[in-house]
Structure P
Amino acid sequence: MTTAAAPAGRLAARVEDIEVFADDLDVAHAAAIYKEYGCLVVRGLMKPYLADVGGDIEATAQQAVALLPRAEKITEGWKTPDGTLFLPAPPGFHRDQQIMVLAVNYQTSAAFFHSAFDKKTVDIVAAILGPDIELFGSGQCLYKEPVGGHPKHLHQDSAYFEHRFEGPVGVLNYAVDTDLVNGALYVVPGSHTMGTLSHVDTFSHLGLDEDEWPWERALPVTGQAGDSIFFHYRTIHGSQENHSPAPRPVFIHRYRRPDDYVTVSASTAQNRAEAEKRAAEAKKSNQRGLMVRGFRRFTEE
């Protein structure tokens, strides 16, 4: 069921229309919601993993701050030796830089890696993509520090990693209770059918033009620690600043078919334009991820 009206550019939907509960999960129904709206909320899905993953997140945050004096300036911001990405901090923060992408991934956290194999999660992904599934990337942890945090403008992940076929299913998991104060995720239901839109450079890298895509066109999804949000890689999404006194971390898994692969990889409008020229050269052979279900059949490149 949908609501009668919604802001222009958004499929008429309420959070209640796109949510299910892990304790009473109907996988086929959950997958149908995802296919219709390009997004799905599963309440309580990651609760079994919170203590261990959360501990690794906070330990890594402390490590990254300690390594900040050794950070290297890169195109996207500053990168510490452990791989954490920092951006300029807002006025009033006690450091000049704030964490954006924390170096918690499948190589550093066994708990995080273990959570990627969660049966209910992979059941939903299999109902969307089919029986054979691989991980795309090494997992990701976005970490909004207090006193401003970092906004992530509305965007599509396909602007960063365009795929040859269906593209990945992203699963963003709240590690703490998350509301409109500390940076809840916003989604635009139905936007996965629009193709990859033109993106511009923003403070938080590639994003959609704010004049065309203001926050009012998106649906905020507040939730408790352990809630998960599935989204198509072309679904428009983003999050605002963290104005709370505590950090707001999320951890993300991405899944795709084992025959799918990136054709365009980018982080700025300029390198996106350059990468598009080489899209036809992309191949699957050097993009094999770890299988989480099923089997990778041999194919000739």
Structure Q
Amino acid sequence: MYDLIIIGSGPAGLSAAVYGKRAGLKLLVLEKNPMSGGQVLNTYEVDNYLGMPGMNGFDMGMQFRQHADKLGVEFREAEVLEIKDQNGKKIVCTDQGDLETKTIILATGAVHAHLGVPGEEELAGMGVSYCATCDGAFFKGRTVAVVGGGDVALEDAAYLARTCEKVYLIHRRDELRGAAVLQDELRALPNVEILYSSVVEEILGEDAVEGLRVRDLKSGDSRQLAVAGVFIAVGIRPGTELVRELTACDEGGYVLAGEDCATQLPGLYAAGDVRKKPIRQIVTAVSDGANAAVAAGIYCREKV
């Protein structure tokens, strides 16, 4: 019987592991991937984490893991198949057997939807980004593109237009889906060009993004755009499938939990990108992990 099982070992899960271990909890971290770190591993450079400007994302993920290893945190590579709540006791069913625990922290992160075009995977972190607030500062004074037509895409385009020379907004439909106020704001910006009924066919470049091949869906014509970066905002899916029948989630699948990360199910906590909140960044994930671990420790003591 564990005091705490943490599912996922990105920044939120590793932060929870450090705080939980220091609090004396008997804990286990389950990670289905061969490496800890989560999405940060694919980030070329992190420039907004306090005290670590210009940090390579992969190195940051490794440092987070090394901190947990130094404290003797137990890790296991396993995929969680189901979570059961049995009279307050939690059963975590994995592909390697079942585990019992008093509390669970869900830190499975979120997955950005991809375009699935040539060059996307090869140039990820080298001009291909899924987070304008994370990476936009690297493209100051340059030309970039945003792909998408919802609120996030419109917000990203407006954000990038503040510092970039020009921003293309590429949307596959003939009208945007985002809020009307965002559309009005975007159309008023002189350095934003909206390409309707258009799709990206290929992201071009060798060691970094150099351009896009874009096809007009109405005419069928293709052309190349010279851009230094492309920000893909076509959707995001939180990894909350395991708990959607156990606790409340919003319409997007994000877990409803407060600043202590406690869900409606006692003993279950949600930390990082799975939790409904206004900002999803490394720093907020680390904060969630700490809060969730502290709350789990209090829960365990009160149940003794």
query = In terms of FRET efficiency 1/(1 + (r/R0)^6) of positions 111 and 279 (r between Cβ atoms, R0 = 25 Å, to 0.05), which of structures P, Q is highest?
reply = Q
ask   = Suppose you compute Rg and Dmax of the Cα atoms in Å for every structure in P, Q: which one lands on 21.0, 69?
value = Q
ask   = Upon calculation of FRET efficiency 1/(1 + (r/R0)^6) of positions 47 and 63 (r between Cβ atoms, R0 = 30 Å, to 0.05) from the atomic coordinates, which of the structures P, Q produces 1.00?
value = Q
request  = Match the computed value 42 of percent of Cα pairs over 23 Å apart, for residues 159-254 alone to one of the structures P, Q, and report its label.
outcome  = Q
Structure from which 25 was derived, relative contact order in percent (Cα under 8 Å, 6 or more apart), options P, Q = P
request  = Match the computed value 16.0 of mean count of other Cβ atoms within 10 Å over residues 135-142 to one of the structures P, Q, and report its label.
outcome  = Q
key: Identity of the structure behind 5.2 (criterion: distance in nm of label points 7 Å out along Cα→Cβ at positions 23 and 143, calculated), options P, Q   = Q
query = Here P(r) over Cα pairs in 5 Å bins from 0, in percent, for residues 79-174 alone has been calculated and equals 2, 10, 17, 19, 19, 15, 9, 5, 2, 1, so which of P, Q was it run on?
reply = P
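A short reminder: the numbers here are calculations on the coordinates, not readings from a lab. Everything numeric in this text was worked out from a predicted model, so none of it was measured. Cβ atoms are built from the backbone, for glycine too; each structure is taken alone.
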